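Read the figures in this text as sums done on the coordinates, not as results from a lab. Only a predicted model underlies this, so the values are computations on that prediction, with no experimental measurement involved. Cβ atoms are built from the backbone, for glycine too; each structure is taken alone.
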Structure 1
Amino acid sequence: MASSIRKLIPLLDRVLVKRFDPVTATKGGILIPEKAQSKVLQGQVVAVGPGGRNKEGASIPIGISVGDKVLLPEFGGTKVELEDKSEYYLFKESDILAKLE
């Protein structure tokens, strides 16, 4: 996994996120059908770009780092499939709603 992620480096203020897997069973062991599963709006940051630029060309640092857990919007992001068959999503830093502790 790490080698395929190293090949993808986000540009400017882009962030590469892996969404958490949806809950497929309840605590009691009842399986939840796919249609009833809610969309997962949380993920973990796996790569970040160097940051955006302002009008003068100075770099604006990104406030998110690799390993952070983040809250994602319901819609948006660009789906990216890497060699390890996992699905990742590219978001602009401004599209990410919150950083979770």
Structure 2
Amino acid sequence: MTATPADKAVRAARSAAKSTVDIAEDAVEQAERKLADAAHRIEKAIAEGVDQIRTHGKAYAAEAADQIDDAQRYVVGQVRERPLAATGLALGIGVLIGLILAGGRSR
């Protein structure tokens, strides 16, 4: 039995469809590989960024602690040298804060 033109067209269409499906599957596999690779690179970059932030954060924290220690030593030294002046200054600051806080209540 000889194939009719319609049978040939159907076979050609099926072959073209299978070829198209194969091409689409290959494209999907390539896209999945590229996305997985990109996700891996992004994850690595984020991890490196977090490590850098941790490193810099520790350095900044150490510097801030040193500055706070220096400021504390300075204040303690000034209070020991001039205890009356330090007491008067603390009292004045307390009064100012009290006036500021009470100012909104009395009106």
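A few comments on the model shown:
- Which entry (1, 2) yields the derived value 2, 9, 6, 7, 6, 6, 7, 6, 6, 5, 5, 4, 4, 4, 4, 3, 3, 3, 3, 3, 2, 2, 1, 0, 0 for P(r) over Cα pairs in 5 Å bins from 0, in percent: 2
- Each of 1, 2 could give helix-only ellipticity at 222 nm (-39500 (n - 2.57) for each DSSP H run of 4 or more, over all residues; to 500), but the derived value -1000 comes from 1.
- Which entry (1, 2) yields the derived value 16.4 for mean count of other Cβ atoms within 10 Å over residues 40-47: 1
- Value 4.9, calculated as distance in nm of label points 7 Å out along Cα→Cβ at positions 32 and 56, assigned to which of 1, 2: 1
- Set 1, 2, criterion distance in nm of label points 7 Å out along Cα→Cβ at positions 48 and 64: the highest-scoring structure is 2.
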